[in-house]
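*Asks:* See the structures that follow.
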Structure I
Amino acid sequence: MPAFSLEPDQVARCAELRTLAAERLRPLAEKGEPGHVNRPLVTELGRLGLLDRLFTSGALDLCLMRESLAYACTEAETALALQGLGAHPVHAHGTAAQRDRWLPGVREGSVVAAFALSEPGAGSDAAALSLRAAPDGGVPDALSVRAGPGGDVPDALSAEADGSRRWRLTGEKCWISNAPEADFYTVFARTTPGAGARGVTAFLVPADRAGLTGTGLDMLSPHPIGALHFDAVPVTADDVLGGTDRGFRVAMGTLNLFRPSVGAFAVGMAQAALDASLAHTAGRDAFGGKLKDLQTVAHQVAEMALRTEAARLMVYAAATAYDEGADGVPKRAAMAKLLATETAQYVVDAAVQLHGARALHRGHLLEHLYREVRAPRVYEGASEVQRGIIAKELYATLEARP
């Protein structure tokens, strides 16, 4: 891809968004309770038109929004991202009735969405889902017993069955952002046993559906995360997103869009830590001069800047590839998330070291970033998963060569 630089209007929008985040969103974030959905903050994101942009903009614009918000208010960034992650499957794969029912509220910030993929026994190995969608009358469960080689289901049979099928969801989801306080969940469940990734269906499940309960989890990251418990929760063909046994494609398509923007979130945090370190080392008296005059400190700051800019460029390139429909999007998205999240961890840790004990004080910017920066290396595919995706794509490209 060509060398990347933002257009002047993009730079201006990013600066404006940083200001909005600092002046209008951060005060609301500070009033929120850690571990719980901050609905006034979500509402303000809707009032500012940022939630609507989740569905009207491309991957690059999503990255620019997430990076800008993360720089000034990580809570606002996370609230925006979780709305997009939970609702994108509805936007991209939902029926007209599903979109009309749920997306207006998501856009205005009155409805909170969540993406429910991970389970206690299926985190990194998302294809190993065990949440069971058991047949509940309707068309006989032919799909459960007649999956073809590799789990393929004949399209005609699938289409015939989709019209009147009913299921009961039984099992658990875990480490679900916005749970248990979301208004609806995009839930991935196994409809065809033994079919691996080809036997998963995505369902839109309202939070008030009978048999669905949840509990909050006390996690290092300050945003809301919980577990969901499904006790024979009823769902029908009207709740399916993207077709029966096609849910894994829904999940991976969503993650391919959002993985580069997870990288953008990380870049925003890295930039905030870098800027704080520049200001601190330029003003801090030490050893007869300023900290910045020590070569070890200056070189450390230079390394932080180098890695942050490299991560930023990879994120922008991956997002642009997605928007242009270029080849290799899964590999680019994985590379962007991997490099950016690992870089942010390094930069924030280095910034804490440069600041010393003051950075460990509760309420300090870097203490906050230190808690925030760890989770992105795990969620939406851990770093090890991203390396696996990259290697798989590289070898597939090699095998495809004449």
Structure II
Amino acid sequence: MPAFSLDPPQSAWCAELRALAAERLRPLAEKGEPGHVNRALVAELGQLGLLERLFTSGAVDLCLMRESLAHACTEAETALALQGLGAHPVHAHGTPAQRERWLPRVADGTAIAAFALSEPAAGSDAAALELRAEAGASEPVAEPDGGTRWRLTGEKCWISNAPEADFYTVFARTTPGAGARGVTAFLVPADRPGLTGTGLDMLSPHPIGTLSFDAVPVTADDVLGEVDRGFRVAMGTLNLFRPSVGAFAVGMAQAALDATLAHTDQREAFGGKLKDLQSVAHQVAEMALRTEAARLMVYAAATAYDERAADVPKRAAMAKLLATETAQYVVDQAVQLHGARALRRGHLLEHLYREVRAPRIYEGASEVQRGIIAKELYATREAAQ
């Protein structure tokens, strides 16, 4: 795997994205209501052409977008990422009719997408999900036209953009007792009868909610990919987005580091600048070291994805794990070096301190990433014997 570095066009594009985020996206984000979809912000992302790039770019470009936007406007970054997460299964596995109906609207910011995998009793252990896809008995019922229909019954929880999304990529159990092999992915429009939801009041400012399925009808036309192979749809999506969660984290870490450099260079304490205290200088150096190490791992994983390398699951898990844990550390140290001012409502670091915690949990908690890494390492060893 070659070492990663930005070429001049990439550097210029990242600078442009940071400027757009600060000048055009942040004002819209500040007008949004915490816990609710900011449709004006999503529409602006579409107007700028960034949402369309979710379907035309590779993993490296996705990471560049997420890191650059996160540096200046975490709300814009998250809005873009959630559109991609919810719509990628449609892009990668949808039928021509599904793609034609939804992807243009996602790209222009007029349709809100959501990825509905987690459940009250199936978060980290996604293969244990219990949302049922059934028709009377456990078997689907053939329709007169030769198609198949099911009824979805159960709950989803911790779903970003719920309950305000326009459609959901929903993972349901079509074969009881089959674990990961009995799950099917469905594209479910929000207006289907029997589908309701409730918002949750969370620490993170972006919308998160629950979904209730009361015999929600779906047919073979709503299946994404193949019946009973939906877990592949989920894991394929997560393998793409996990490195980019790391890019989001790196963007936040860099913003915290930049703020700390400015503060310690100006703040007078103990007869001099804070930066002149060895303990402070060494701490800033450690923050920079960890941020750059995380950045390199994120882009190595993204490059591996774009090159279709065999070890993508391991690299994606490593990138998400290192970057999110690093961002938590860097933001925490930045708060410590800023002192009480960083805890005041509205301060950049107060905002980042709330934002940085959730990525260590969603799309696979840090403990899950460690499990994936270990599993892949032992599998590689066994294959070599």
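Throughout, read-outs are computed from the coordinates displayed, never taken from laboratory work. Treat the numbers as computed from the prediction; the structure is a model and nothing was measured. Cβ atoms are built from the backbone, for glycine too; each structure is taken alone.
*Asks:* If we compute FRET efficiency 1/(1 + (r/R0)^6) of positions 96 and 304 (r between Cβ atoms, R0 = 25 Å, to 0.05) for structures I, II, which one ends up with the highest value?
*Replies:* II
*Asks:* Any idea which of I, II comes out highest on distance in nm of label points 7 Å out along Cα→Cβ at positions 120 and 192?
*Replies:* I
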